[in-house]
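**Student:** Alright, structures below, take your time with them.
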Structure P
Amino acid sequence: MRLAALIPARYSAQRLPGKPLADIGGAPMVVRVAQRAARAEGIDEVAVATDEERIARAVIAAGFRALMTDPACRNGTERIAQAARDLPADGYLNVQGDEPLVDPRAIAALARLVRGGSEMATVARPLAPGEGDLPQVVKVVLDSRGRALYFSRSLIPHPRAQGEVLPLAHIGLYGFSAAALQKFAKLPETNLERAEGLEQLRALWHGIPIDVAVGEFTSAAVDTQDDLERVRRLFEQEERRSR
């Protein structure tokens with residue numbers, strides 16, 4: 001089975017325009033994401049799906065493949081579905097372009113689920129203290145098979161009985177079989193996903209099962225200038241520890 005990790009990257013982010021090219025320790029953010037993805041076991045190819053020539057040039061200069069996509073793509077999943085038509089594979093991973101510290105172990109865990117037959121898959125970690133009330137930290141509840149029952153920006157399940165269920169935070173990595181990716185990208189938006197602002201709820205609404213790999217994975221998304229400065233500090237700390 002051939003698996004490709006695709007990284008959607010658009011230049012015109014609302015809160016931090018041009019962030020895929022933001023410098024992280026001497027390299028553009030999107031290149032740092034690609035380098036992390038390339039370290040993950042079970043990945044056959046890494047490529048960036050973008051609508052911006054400046055991003056494509058930076059990616060190619062770093063030794064990775066860039067796939068040009070339509071600027072009208074509404075979201076990252078639609079962008080990688082379009083790029084996948086130019087990169088044949090049996091399965092695809094959507095690795096967010098604003099996660100320069102993405103954990104290669106999380107990508108590898110996702111790859112194992114897709115190789116094991118999952119139509120769609122994602123990743124979660126234990127919810128950290130203080131994250132329950134943060135809407136930017138998405139929560140997920142699983143069934144007995146390790147599949148997602150629901151995702152929410154609210155704390156789920158409600159902690160009526162403390163310690164009954166391990167609260168989980170969702171990490172925005174997704175895996176798809178080739179057929180499921182194209183199917184998902186064509187589905188219409190739903191009221192539920194608009195209410196929560198979570199496109200994965202579209203899959204659950206339409207009956208697509210989402211398998212979830214759970215582990216002590218690290219993540220740090222960049223949405224604001226403050227996030228960018230924090231990630232730069234974390235990257236420098238990692239670099240010092242690895243020397």
Structure Q
Amino acid sequence: MLKVVDVSKNFGGLQALDHIQLHLEQNRIYGLIGPNGAGKTTLFNLVTGLLPVSGGSIQFQDEELTSLPPHQIARLGIARTFQNIRLFPTMSVLENVLVAQNIHTQSGIPSLFQFKGQREKKLREEAEALLQQMGLWEKHGELSSDLAYGEQRRLEIARALALQPTLLLLDEPAGGMNEAETEELLDRIQEIRNTGKTIFLIEHDMSVVMGICDYIYVLNFGKLIAQGTPEKIQANEAVIEAYLGREER
């Protein structure tokens with residue numbers, strides 16, 4: 001599905017990523033872990049077109065992404081959330097999802113002849129279903145800024161799902177959540193995977209990563225130092241030394 005081939009990223013004289021190789025397959029959950037500054041979010045920014053690569057290739061379903069702008073990458077089927085919540089605070093919960101669906105609507109003169117009312121009704125039904133899926137329908141009329149923190153995180157995921165992606169990138173989805181919120185999030189992510197989507201997540205909460213991921217990649221100082229199942233990663237000496245610590249063994 002997604003192939004990251006020999007990808008590097010430089011910021012002036014700083015090499016943030018050094019010849020990274022990744023391969024993601026359909027309908028699996030992948031984790032990306034490593035210390036702060038390891039290059040995790042930079043890699044997400046390269047995949048989604050927010051930053052240009054300095055070298056290498058990123059392919060999604062055999063389509064080269066490195067020359068495409070973010071909106072075209074989104075149309076191909078890649079959506080993401082961000083480490084910092086980026087909702088529209090003065091819009092309702094439902095409106096936040098409806099806005100994201102704009103990528104699938106037509107504009108200009110041709111749209112006048114496409115039974116606009118029926119299309120809008122279908123999109124609204126899809127938005128309502130997403131809020132049901134993320135456990136937020138009862139609050140669809142509330143302002144997004146009035147939601148609890150964990151609910152705002154789930155609304156971000158619902159908005160990303162409104163793009164109808166086949167690959168969903170989640171940047172620290174459990175960041176700042178309490179234990180109960182984290183448990184609910186894990187259930188929701190599993191449900192998303194069960195719909196046939198691939199999920200690629202950055203997360204510092206090792207209980208989340210080890211409990212939900214099928215396969216994990218580990219970055220340190222911009223280099224890929226390990227990859228494998230959660231069991232293999234937990235036993236990897238290089239990962240323990242760089243990130244997990246001895247108490248995680």
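**Student:** Match the computed value 22 of relative contact order in percent (Cα under 8 Å, 6 or more apart) to one of the structures P, Q, and report its label.
**Tutor:** For relative contact order in percent (Cα under 8 Å, 6 or more apart), the value 22 is produced by structure P.
**Student:** Then there's this: Determine which structure produced the value 4.4 for distance in nm of label points 7 Å out along Cα→Cβ at positions 63 and 143, calculated from the coordinates; the candidates are P, Q.
**Tutor:** P
**Student:** If Cα Rg over 2.2 N^0.38 Å computes to 0.97, which of P, Q did it come from?
**Tutor:** So the calculation was done on P.
**Student:** Can you tell which of P, Q yields 1.06 when Rg/Rh (Cα atoms, Kirkwood Rh), for residues 95-158 alone is derived from it?
**Tutor:** Going through each structure in turn, the value belongs to Q.
**Student:** Which one of P, Q has mean count of other Cβ atoms within 10 Å over residues 55-62, as calculated from the coordinates, equal to 18.2?
**Tutor:** P
**Student:** Consider the structures P, Q: one of them gives 115 for volume of the Cα convex hull per residue in Å³, for residues 71-206 alone as calculated from the coordinates. Say which.
**Tutor:** Going through each structure in turn, the value belongs to Q.
**Student:** Between P, Q, which one scores greatest on FRET efficiency 1/(1 + (r/R0)^6) of positions 119 and 231 (r between Cβ atoms, R0 = 25 Å, to 0.05)?
**Tutor:** P
Values in this text are rule-based calculations from the coordinates and carry no lab data. Treat the numbers as computed from the prediction; the structure is a model and nothing was measured. Cβ atoms are built from the backbone, for glycine too; each structure is taken alone.
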